[in-house]
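Each structure below is given as C-alpha cells.
Derivation of every value follows stated rules applied to the coordinates shown; laboratory data play no part. Here the structure is a predicted model, which means the values were calculated and not measured. Cβ atoms are built from the backbone, for glycine too; each structure is taken alone.
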Structure P
Amino acid sequence: MLKEFKTFIAQGNVLDLAVGVIIGAAFGKIVNSLVEDIINPILGLFLGGVDLSNLRVILKDAVGETPEVAIRYGNFLNTALQFMIIAFIIFLIVKAANHIRRKPEEVVVVGERV
C-alpha cells in the first residue's frame, strides 16, 4: 500500500494539481486586491465617495452587546466581481490552450492534384 501511495504521489498529475492549487490561491489574493484596492475606490469615486464593501441593508440595529443583523450586499458585489474576473481569466487561458492544442489544418494548394 505504501508503494502504491509513492507511485501515486510521484505521478505528474498530483504535482500539477498541487502547483495549480497554490498558484490559484495566490491568483485569488491578487484579484481580491485588484477589486478591493483599485476597482472599488474608482467605482466609489464615481458613485459619490461610497465604499462598496460597506454597503448593506440593516435588518435589526445593534442593541447592547447584540450585533446588528444586516444584508451586506456590498461584500457580495465584491465577491461577484472577483469571480467574474477569475472566470474571464480562466476562459482566456483555456481558449489559448485549446488554440495551441488544435492540429494545424491541412494545406491545400489550389490547382494541384492530389
Structure Q
Amino acid sequence: MDHRAVAIIPSSDLDASEAFYRRLGLEVASDYGHYRILQDDRGWHLHLTYAPGWPKHIEDNPFGLYLYVEDVDAIADAVRELIIEEGAPHAKPWGTYEFSVSDPSGLLVRVGRAVP
C-alpha cells in the first residue's frame, strides 16, 4: 500500500460541508452519523467530523487543504461563484495553476496542479 495522508475536517454542519465537497467532486463513501468519509474515484479522500460550534468565528479558521487534480478548470467551473481570487484559476509564481475557495467552516481549499 502506498503512503498517504487523509485530512479530518471538523464541521458544525455536516450536511453543508458534504454538499460543498460534493461540488468539488467527492462522494460519501461511509456515513456514521457524526463522521463521514468522502472520496472520489481518483485518489481524493477526506473525513468530516461533527464539531458543534466550530469554528467560533469563521474567519478564525487557520486550516487549509490542497486538492491536486489534472483538470483544474472543470472543478473551477463547478464552484465558480465561490472562487476567492478574481480571475482564478491562473498560474502562480510557485509553479501551480490553481484557485481557492472556502468551505462552510472557513477552511481554505486550494485546487490545482503543478505546471512545468
Handout entry: FRET efficiency 1/(1 + (r/R0)^6) of positions 16 and 32 (r between Cβ atoms, R0 = 25 Å, to 0.05) - structure with the largest value, from P, Q
Key = Q
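Can you rank P, Q by FRET efficiency 1/(1 + (r/R0)^6) of positions 40 and 56 (r between Cβ atoms, R0 = 35 Å, to 0.05) and just name the one with the largest value?
Going through P, Q one by one, FRET efficiency 1/(1 + (r/R0)^6) of positions 40 and 56 (r between Cβ atoms, R0 = 35 Å, to 0.05) peaks for structure P.
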Practice task
For percent of Cα pairs over 23 Å apart, the calculated result is 29, so let me know which of P, Q that is.
Solution key: Q
Completion exercise
One of P, Q was used to calculate helix-only ellipticity at 222 nm (-39500 (n - 2.57) for each DSSP H run of 4 or more, over all residues; to 500), yielding -19500; that structure is P
Fill in the blank from the handout: Matching 5.8 (distance in nm of label points 7 Å out along Cα→Cβ at positions 64 and 96, computed) against labels P, Q points to structure P
Exercise for the section: Match the computed value 26 of relative contact order in percent (Cα under 8 Å, 6 or more apart) to one of the structures P, Q, and report its label. Expected result: Q
Handout entry: Origin of the value 12.2, where mean count of other Cβ atoms within 10 Å over residues 24-31 was derived from one of P, Q
Key = P
